[in-house]
Structure 1
Amino acid sequence: MNFEIIDGLATINVNSAVTLASAAVLLLIGNFTKNKIKLLDRYCIPAPVIGGFIFMFITWFGYSNDIFSFNFENIFQETFMLAFFTTVGLGASFKLLKKGGKLLIIYWAVAGVISIIQNGLGIVISKAIGLEAPYALLASAISMIGGHGAALSYGQTFSEMGYEIAPLVGAAAATFGLISAVLVGGPLGRRLIEKNNLKPDEDDDFDTSITDVNVGTGDKLTSLDIVKNVSAIIICMAIGTILSGWISEIINMGFPTYVGAMFVAVILRNLNEKFNFYKFDFTLVDEIGNVMLVLYLSLALMTLKLWELSGLIGGVLLVVLSQVVLIVLLSYFVVFRILGKNYDAAVMCAGLCGHTLGATPSALVNMTAVNDRYGMSRKAMMIVPIVGAFLVDIIYQPQTIWFIKTFIDKLL
């Protein structure tokens, strides 16, 4: 950690260890603040969001007043995200996927259709106000569902086509989406639950089946057992990144590393159920995933630069604002009813706001905040991550490429 003057601004260079420690401290501050300010807890605002926002506004104040800025060495964020999705995969026994059944298919279809509507909305607005199509699509499903990774990847592609500021627009739109996702998801879930007086269904056979599948043996884990469980996560992460690289070469397009890691983890989980390679412990893996999730989001938010949202000007800002309004209205008035108008549906709507505006970790944080206040929805916690992290890409990616070929390639 050191200080230097860059363009007259005091810049604080923060190494990776201090960056990670700062994220942990902000997470604790967020939890403390949430417990002290009941309004935050009442509206299900996640603790990492609270801590991250506090720091974001501090850095924004320093930068906007030409006082100071931070330069973070943020090497852990992607690794934590990768680890989190790997733990999601390890929790996905085929027995559970079968139990997801009809509701999983419905939620998958809903998420896929919404991704198409998002791109369609962006194009319609672009035609109405004269905004160039690449910028409209970058402010639609690419950044809203794909997050920063997809926004920068597609942004670079558009930049090579001649749209020079595309990476900046994509990054700004993804930042706006991430912030919006964690701000609207919890309150929307709360509103649906309170308005309809919903309660978790403790007698749901689905919940019982999950408990049966993931129940621990009751035996105390040895140090070797813990090492094996942690090693399995790390190995799945490594193999998954290699697999994603191969797939990227085959399809000639970037393939998310976390999808590959989650896919490998699903295979290992189900092979282990048959061959018993090691004593899998769901509780341990689930808690590791929870830690990875909150640290990932804390890192993601604390390192965001609010001033980059200045890239959202004119038509692009109109598109991203319209995306937020679209998702909130669809979730509240349409999707909630399609999913069954019950407690699980309300929690899943909170999650939907997360991964259709920000990213799947945002969906998990939103749902966790709702679950902590009102009770667990195991259906939501199983179905939403699988759809948001992987299945929706099966629909979102091809239709996005179609929009690009239809509305951009023909202009070149």
Structure 2
Amino acid sequence: MSKSDPYAALRYREFNTFLLVRFVLVFGWTMQFIVIEWEVYSLTKDPFSLGLIGLMEIIPAVSMALFAGHIVDQKEKRNLLAKCIAAFSLISLGLFLLTWPRVVSGWSQNTILYCIYALVFFGGFLRSFFGPTIFSLVALIVPKKVYPNAATWSSSTWQIASVFGPAFAGFCINWIGVHWSLSLIFGLVVLSFFILLRIPKKPILNPKIGEPVVQSLKEGLKYVYKTKAILGAITLDMIAVLFGGAVALLPVFAQDILKVGSEGFGILRAAPAVGASITMLASAYMPLTKNAGMKLLIAIFGFGLFIIGFGLSTIFWFSVIALFFSGVTDGISMVIRQTILQLKTPDHMRGRVASVNSIFVGSSNELGAFESGLTAKLMGTVTAVVFGGCMTLVTVVTTGFALPSFRKLDLTKDMQEHENS
């Protein structure tokens, strides 16, 4: 097998099954988030309510993340992921019932909203387990020499699902309504569960089974702190995502500023994922390991510029283009970050390292949504988006000057060592 083979990971049958599971699950997950955003804003007409969706998910996601990483490193990964998907199907079923007039007849608007937020809260709890479990499972399906390539395809699959999920959700809202869109999402989640069962159980590689929780968590945090490449990458990305969370306000732009309806909303929501997907697929042929630190800084700086452009736009297609290129730059950032994590993390600590990553980066999406909703409430929607983009630029410049070693980060040697293992 050629070292430069861009399809190296795809030559393993189990990995292809894993990609199908991830695609179907993420497709349904992103559809659900979009449908919920649309329904909540339609009920309230308040951008702050969109921020509350992010807040309701981030509270359990952050509070449980480290403990979830410990559990993932202690348990068999396939069955743990199956349990998470089964629990997620209950959330989808609950949202379907909450949007059924026959079920909620006579309920007040606030009661329905509180129930939606409660289910989102439960979803945040599950979110803390999904990331570390999926990250760890990939390493058990393919050999070490194709870890970086597997990370690229796994992330690309996530992004492709994130393209079609939001776009399809926007069209579904228009075609069949919120209620039946959620029934379709429930079916997709159940389908992903049965596909996952085609992957056999995997061995537990952690030599410290039964290790006390506190000691296990300390070991994970210590490793991330001392591995500056990991710490720098996830910290930088966290700040950028936190202040660049313009996508949380897309319902406001679609309905009140650009006035493009649910279909336009789906296009806006999908645009950054399209850009990211193209970038990530291209990275399978053109690895981003050389001068990775500088490339990451440039990518996130570009992300901030395009977010500012989107915030200032009042033309639909210009807004779509700005979001598309924000996705291109975000895709570069994601590929580099995932490559760093795969190359720098030992097998027995993947759950804990991934859980720290989820706190820094994954949960910052929801915290960014809350920040965007709050600032939009305080200073207006457009000003909030522009402010977030400007803060991203400031963060990149500050990081570049404060961490010269990160600017010089190069992963070429690490890549070669894994390919030769």
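All of the numbers you see were taken from the coordinates with simple rules; none came from a lab. Here the structure is a predicted model, which means the values were calculated and not measured. Cβ atoms are built from the backbone, for glycine too; each structure is taken alone.
Here are the numbers for this structure:
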{"read-out": "Comparison of 1, 2 - label where distance in nm of label points 7 Å out along Cα→Cβ at positions 24 and 136 is highest", "value": "1"}
{"read-out": "For FRET efficiency 1/(1 + (r/R0)^6) of positions 184 and 392 (r between Cβ atoms, R0 = 35 Å, to 0.05) computed as 1.00, the structure of 1, 2 it came from", "value": "1"}
{"read-out": "Answer label among 1, 2 for the case where mean count of other Cβ atoms within 10 Å over residues 56-63, calculated from the coordinates, equals 15.6", "value": "1"}
{"read-out": "Value 30, 14, 12, calculated as semi-axes √(5λ) of the Cα gyration tensor in Å, for residues 240-351 alone, assigned to which of 1, 2", "value": "2"}
{"read-out": "Identity of the structure behind -24500 (criterion: helix-only ellipticity at 222 nm (-39500 (n - 2.57) for each DSSP H run of 4 or more, over all residues; to 500), calculated), options 1, 2", "value": "1"}
{"read-out": "Parent structure of the calculated result 3.8, given that distance in nm of label points 7 Å out along Cα→Cβ at positions 64 and 264 is the read-out and 1, 2 the choices", "value": "2"}
